[in-house]
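Please go over the structures that come below.
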Structure P
Amino acid sequence: MFSTLFGKRTKPEPKMQFDPVNPASPFCVIGDVHGRIDLLTMLVDALPRDASIICVGDLIDRGDHSKEVLDFVRLHPQVTALMGNHEQLMLNFLRDPDTQGRRWMRNGGLQTLASFGIAGVTEAAGPETLIRARDDLFEAMDTDMVTWLAGLECIAWSGNVAVVHAGADPNTPLEHHDPDTFIWGHPDFRTTPRSDGFWIVHGHTIVDGPKMRDGRISIDTGAYATGQLTAALIAPDGVEFIST
């Protein structure tokens, strides 16, 4: 069915010499959405109807429909989201717009503000404009959405498969990590295989197609720029990738 719908069903690359993935039960992971509600709804509709679905974070920014993505994920009974660095940038802006606002604006915050109906802000906006935009955003989001966003977890795992946004330190047990490492990544993540048997499913770094190698399962296919959003279907009998 998926091949008929999308025509882009692919098999993972060879697993090198790592143990096979072995989750306690099957689940799905969706890569960085970045405001592409069209791709997200299409992909979720194509996944198994009873699937547990995890989004790796970066639901917002860059694309034009961040508000709609947040509403969809927050209210969907099968979907859980993890904290991405773009959600962290948004929360930093809400806490301290004067010092944190321009960084967020340069990295897609302008598109997110627009999706909430907030205009008149630029990347070079001054403190008064940023504070006003923060107040307008907080009102537009409402307390429930802000509380939900601030409470997103940084990691989820099942069996020997862990899901994070950006990466993990390959030389440190997962339970000893600083949460910022899961959100922003680690310099050794893409060059040093893990030795603890965990497979790490992640987004954050764009790849030209989903990849599975050296203990890493990479699924950020640059949806906002490429029009391709990817999910990994993780089960005890293997991994398959589905892309829009």
Structure Q
Amino acid sequence: MLDVQKLNAGYGAVDVLHDVSLTMNAGEFVCVIGANTAGKSTLLRTISGLVASRGSIRFESTELVGRPSHQIPALGIAHVPEGRHVFPEMTVDENVMLGAYAVRQAADLAERRERVLTMFPRLRERLTQAAGTLSGGEQQMVAIGRALMLAPRLLLLDEPSHGLAPKVVDELHDTFLDISKTGTAILLVEQNTTLALSVASRGYVLESGRVVLAGTSQELSNNDAVRSAYLGL
């Protein structure tokens, strides 16, 4: 489904990603782990067309490099950015429905909305509330629900556990598994390595913009370098 080959990307004249290659199959749950400055968020932003790049990013049969970012969602790729970025003065319901803008002619929007509210019952209780007044965990639910309104085939999750209480992180853990079971492919970027390796089936380790390790989650969990650098073991 996703085939990234020799990807270089950055900001201005400075590259952050260097010859990054990774692949994903349809419905697969893959994580990318690494330190704060590893380039994880830049990788997702590049897939979404928000960062200029060289190399190849093929999604199904479509080359994404050079494609305008506003065309990416309609291809079936939804991006939940780091920091959530809800529209604070708009209601929860308005925020959620904005996720379907690229597919606003779809006949099943009411059913999609109902699936989101079933997945996140707290949002149903706060539909008319301004999104900016929600807790951090609730805003993350809004951001994920907004992305799911696209009914994406690939969901990009950027540091979804950042700054959230452990109880909320546990709830997100279960939510990610539920989304994966629907057949949606997930590419999860996480600094919370324990969370990432507990939900993904496979992963990549990014250091200084380069892929330095790849393997199943079990293999990475048992790797001495990963255990020392990212798991505190």
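Please treat every number below as a calculation from the coordinates, not as lab data. Quantities reported herein were computed from a predicted structural model and do not represent experimental measurements. Cβ atoms are built from the backbone, for glycine too; each structure is taken alone.
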Exercise for review: For the read-out distance in nm of label points 7 Å out along Cα→Cβ at positions 38 and 214, a value of 3.6 was computed from one structure; give its label from P, Q.
Suggested key: P
Exercise for review: Of the structures P, Q, report the one carrying the highest value of distance in nm of label points 7 Å out along Cα→Cβ at positions 30 and 78.
Suggested key: Q
Check your understanding: From P, Q, which structure was mean count of other Cβ atoms within 10 Å over residues 174-181 = 16.0 calculated on?
Key -> Q
Exercise for review: Using semi-axes √(5λ) of the Cα gyration tensor in Å as the calculated read-out, with 31, 20, 15 as its value, let me know the right label among P, Q.
Suggested key: P
Practice item. Of the structures P, Q, report the one carrying the highest value of distance in nm of label points 7 Å out along Cα→Cβ at positions 102 and 126. Key: Q
